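Take a look at the structures below.
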Structure P
Amino acid sequence: MEKTGTTQKALAKAVGTRPQSISYYTIGKTQPSPYILVGIARYFDVSVDYLLTGLSSNNVDIHNELGLSEKAIEKLKSANGVDAVDGLPQIIDTLNDLLSDSDFYNFLDDLNFKTSVIKSYKDHPEKNQTLLGNFDIEGYYIWDLQIYVQGFVKNMLVKNGMEIENN
């Protein structure tokens, strides 16, 4: 309801129930009847499947096979529909190239590791205190992440025939 700006009162009126009932549905205290569930689905222009699972019926198989969220599946579908502009490759072509490249998966794996290390230092600032005096360990890992991401982008550009000069 937050995404659409709908109030519990407006939704309750539209589906024929009390605002308190809508409140209970949202916190899981009670469950709506099938009639109310259909009304809520119509109000938000989504399927009942989507309300129950967070996935539209069109995307359940894709989600089950690949583990992608509804939002990710919809983004991929919309990328497939974007036309190329002035000879530039389509977004879907770039996605295909990335998803077909094992270096991309290694990059994602490293990115997850590096960001988890940074998050650990942010969550536990006392870990930043070292025997090295004023050396900022968290800052070092942030710098390392920036250099790593820049290197990956440069390598991908070179791999696709674009030479980048170092300044």
Structure Q
Amino acid sequence: MERYLPFAQRMASRSEVFQLRFARAAARHLQRSASLDWLCDGHGLELLADNEDVLAEAGAQLWRVYGDDLKVGEVRARYRWDPMPLEPVMNVVVTVPSAFGTRAQALLRARGVSVGVYDSGRREWRFVGDAPAARIIGLRDQLDLLTDGTAKTQTTLLGYFAPPPGPGGDAA
């Protein structure tokens, strides 16, 4: 039975004609865990993870083995389909030095993170909120640029929920 991990990233070989063969060979360099799984198919190796850091670590491990031959796809959120699409929603906790607090809060809101709790202390601000996984892909990198690498970010899966209705009234 497949575990539903909220983030995915496709890895393929630039030189291998048969991507399934590459995927199976590449998978031998990784170790399954509660945070990391994968699927092998004719398109390559699809890494599945509970956060972007796990994907980055697995990608770096494969990069050390395959180097420039490794073709790395974009990180994306994985929906569940039973019987309607269910979107992964993540809990987001961000801690930044107080000098960057208001800008970090604005970035979180612009990214669609519903910041429900924040603590503005003297030295650092801590934000707690939730957002669809697709809205927070790359958030850590943006926060690092905004805060000169001093932001701390933690994401955990809250669950899978139906997307909100669109303009026509249907979900997604």
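Derivation of every value follows stated rules applied to the coordinates shown; laboratory data play no part. What you see is a predicted model; the values in this text were computed from it and never measured. Cβ atoms are built from the backbone, for glycine too; each structure is taken alone.
Looking at FRET efficiency 1/(1 + (r/R0)^6) of positions 22 and 78 (r between Cβ atoms, R0 = 35 Å, to 0.05) over structures P, Q, structure Q comes out largest. Structures P, Q were shown, and relative contact order in percent (Cα under 8 Å, 6 or more apart) at 22 was computed from Q. Among the shown structures P, Q, from which was the value 1.7 of distance in nm of label points 7 Å out along Cα→Cβ at positions 86 and 134 calculated? Of the options listed, only Q reproduces it. When distance in nm of label points 7 Å out along Cα→Cβ at positions 6 and 110 is calculated, the result is 2.2; to which of the structures P, Q does this value belong? Computed on structure Q. Highest-scoring entry among P, Q, by Kirkwood radius over Cα pairs in Å, is P.
Match the computed value -7500 of helix-only ellipticity at 222 nm (-39500 (n - 2.57) for each DSSP H run of 4 or more, over all residues; to 500) to one of the structures P, Q, and report its label. Clearly, the read-out refers to Q.
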